[in-house]
Structure 1
């Protein structure tokens, strides 16, 4: 029987061959314009829309394993329920509006409602928020576990591979790979969890072996540690991946229905991942690095070939998010920052010229993501920091724009700067955690509300 590394390498080579096929065959020709490159010609069908959204939104797989190993079933209340809730609200109130708008990016909406300065400010924040640093870090950890290469090598090599097919094909390339990655991500955990149950037993086995706090709703952390994620999850309502997929859907109904179908798949996948994380805690109580909970569990319980399938499923899950967010990030930098700054407004000629800048912006995106990943070293802290700053900056301006609320552009720019500055300062004073017992996202949102919702709005 083949060894685990050999089996992983075999399955991995098959997966890499598929990616090479995508790069060399499917996208040898040029795309026909900005609409084709950025939103796939607005032709995403329901299966393509759903598969792409499911895989893109679940790239934080190692972070889920890390959190479940440390805090147990509260993972579902932190990384599951709030995101189902806000995704459902997005589907009901925003999906059809987004598709009907015929826009290409979120900063387009900000410019239409508030003017160019607000669009540029929003694009700057989106660039940092969508840089796939947390996912690049997870990819490096996974490659390190599977091959023994240093984490930084896995980060660099994995990032280059993840963006290579996006360079030519844009969103069409992202969606084409997501369809296969969707199958792989579910296949891995549909193998791992049943094997754990068969070998060791079900819920009674977990109850007997888990620390007491792992079965508490808050994981022993207290209510505020859970509540802050419900506020961070508000970022779903300003999530550029949701907007991009809605802009790219073939119809308003496809956008709305696709999100509801995706929520169903996320519920199933969350059940599988949370269960696997609990088994990892029981079977591997002395694990040195909780980020490795899932790959370490697979190495502990699966035979070589199935371990190879699981590792490639993990790889596909992470890469499906890196390519999507790297693409959004490069569009934000190349079109919405550089292009908007140079051209002021986007006419047809400027749009076509921006495609070259978008493609080369992928390199800048890769550098930023790699740097943030290596500096941070923690998936959860990256999520929390970026969400705690980006959500206060964008949440109210985008929501007000979607519902047609008239707010002066100057006031919106003030709100973005003040809310972001307060959140960053609060995080710094709290060394990344709460300061004065309060998480940084709350004062940021309060400042944004005071500026945008009061009659005079402070300095504005």
Structure 2
């Protein structure tokens, strides 16, 4: 019997507001001491009341529209009760009944659409670090503003899980609402997986693999769960509804706890935060701040940049902004340099923080187009444009200083060729070429390049040699 997987994903996105969702405390705790970014509100000391961060509302609007979602003019907060050491209040302030972001969709590079059911604002929980006999609590993350994005069960393969998570990450980064640092948990994915016989009208019992923080982990965990559940169903066993953890080292999931239902959390309206009512003008102002999104770049550069290279470059929003400034006739060559040269460098991440000007990149592409620079020289000048000590010089000046500009004067090149052909050590190669040995031309080109100290245009040299040797 064939079993069809049905998958839905909940994604928690930490918003990069300056302060937390309900207190005026630093929201970026990356690299900071545990429990150093906290306030009496985060500790839930008696009498401390939450104060809603208006910037989080603005970020949620942008995030929603990035996913083609409806923005609800009226939303409100609720209390989600559970008792755990990382939640001092004993409840989480979230949006259960009336979320700020309504239905929408995310379109994958393949064209597949994954519907979004809704996305809601909430304060994050703290972090527990487990040791052999004890656990430590870090409350730096308490009430970091999150949007939890809930997809419909529209995914049916591990590959689409990977692509959906990655595209969602891109959308949030392009919208500028998150740092997008997966290592530090700025985005975390909970993958709900169920299997049912092909043609069945009802979905199977689902398991939820929680807190995945990479696209590859989400894909691997899904592959494992599909295989595990398939094996169980084929042997006549029933799937247990539960949450499971993923171990990247072993490549396996393991049970954590039985899955709670909404009634277990005893939701109730949050009494300390009034409802949020937004005007159409307020929503439009935030939506208008959205820059070009991945889909816009795909449409703009369709037929100019190959799909394979474009999908690599789309992981770097600042790089795509720079390509958008480049002269259209040079976009292809510059994008190839970014993909094949820059991203292969050990310091690629550092270089991406300070990209060359569009003027310098256009100048470099023009020199290469005019055969003033060889492909090797073009790559060298390109990398030098990222050197802080050389950026003020510009591409042409850098090429001159490095002696990389090719000789394209045909009369001058003919004289150099004649000098080489007059040398006795090249006579055998000349005879071999005339006898039909094509590879002999390479030796002669090399001798001309040596004579010109590497400045001759190789393709022009080869043309001249062929004409002289076939007379």
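The numbers here are math on the coordinates, done by the rules we state, and not lab data. This one's a predicted model, so the numbers in the text were calculated from it and none came from an experiment. Cβ atoms are built from the backbone, for glycine too; each structure is taken alone.
In this comparison of 1, 2, the computed figure 2.9 for distance in nm of label points 7 Å out along Cα→Cβ at positions 243 and 267 is attributed to 1.
Name the one structure among 1, 2 that semi-axes √(5λ) of the Cα gyration tensor in Å of 35, 27, 19 was derived from. Only structure 1 yields this read-out. Among candidates 1, 2, the computation of relative contact order in percent (Cα under 8 Å, 6 or more apart) that gave 14 used structure 2. Given a computed value of 2.0 for distance in nm of label points 7 Å out along Cα→Cβ at positions 123 and 363, which structure among 1, 2 does it belong to? Derived from 1, not from the others. Supply the structure label, taken from 1, 2, corresponding to Cα Rg over 2.2 N^0.38 Å, for residues 147-186 alone with the calculated value 1.24. It must be structure 2, since only it matches. Identify the structure, out of 1, 2, from whose coordinates helix-only ellipticity at 222 nm (-39500 (n - 2.57) for each DSSP H run of 4 or more, over all residues; to 500) was calculated to give -11000. Source structure: 2.
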